[in-house]
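Next come the structures, one after another.
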Structure I
Amino acid sequence: MITSEGLEDQLLGIVVAKERPELEDEKNALILQSAANKKQLKEIEDKILEVLSTSEGNILEDETAIKVLSSSKTLSNEISSKQAIAEETEMKVNLSDFVIRF
């Protein structure tokens, strides 16, 4: 069943696509980037869990585990930074959507 809010968002998307196509393109790119970032974070989590579950003895002495955890932290920080930029851009796009409504 379609909600009035969902229908409103779809209609707004059509209006924005006509009035400001660059905003609609940017919004779509943000959605795709956000999905890719979430997928990467899930893969990182899975890799960390795998390393932790297969590590034997003291994990601090396991070079592979340390490398995986270190690279995971770096990648996680990069993704967090991208997400912050994406959220800021999304707020700008949503503000533009609001202006178009009124």
Structure II
Amino acid sequence: MTYEDKSIQCTDCGTAFVFSIGEQEEFATKGYTNEPKRCPACRQARKAQQNGNSGNSFGNSSNYSRPVRQMFTVKCSECGKDATVPFEPRSGKPVYCSDCYRKVKAT
């Protein structure tokens, strides 16, 4: 199949971009049948936005990264040493370090 450079208008920003012969060949080798709807800058921005939203995507790619979990430093209610927990403690509720938590949970 012969390819020619095509000028396409981006559906997001409205600018015209060139769908080059090389890109068309790459799309064909990947099995893509549709032409791109977004310019390279908008495609990259969309990918970055999708990677930032973990959502329910189970098709994790190598670019997948989880959001950083906020951790809180507290004093263990049992032994008094510093502990880091993945939740914001409520007043009046005991918070334990991992060692003391295992002991309390076992009883």
Which entry (I, II) yields the derived value 1.00 for FRET efficiency 1/(1 + (r/R0)^6) of positions 70 and 86 (r between Cβ atoms, R0 = 25 Å, to 0.05): II
Which of I, II leads on relative contact order in percent (Cα under 8 Å, 6 or more apart), largest value: I
Distance in nm of label points 7 Å out along Cα→Cβ at positions 14 and 78 - structure with the largest value, from I, II: II
Origin of the derived value -0.64, -0.69, -1.09 (log10 I(q)/I(0) by the Debye sum over Cα atoms at q = 0.12, 0.13, 0.20 Å⁻¹; candidates I, II): II
Test item: distance in nm of label points 7 Å out along Cα→Cβ at positions 22 and 46 calculated as 3.8, pick one of I, II: I
With helix-only ellipticity at 222 nm (-39500 (n - 2.57) for each DSSP H run of 4 or more, over all residues; to 500) derived as -8500, matching label from I, II: II
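Only the coordinates and a few stated rules stand behind these numbers; no lab work does. What you see is a predicted model, and the numbers here were worked out from it, not measured in a lab. Cβ atoms are built from the backbone, for glycine too; each structure is taken alone.
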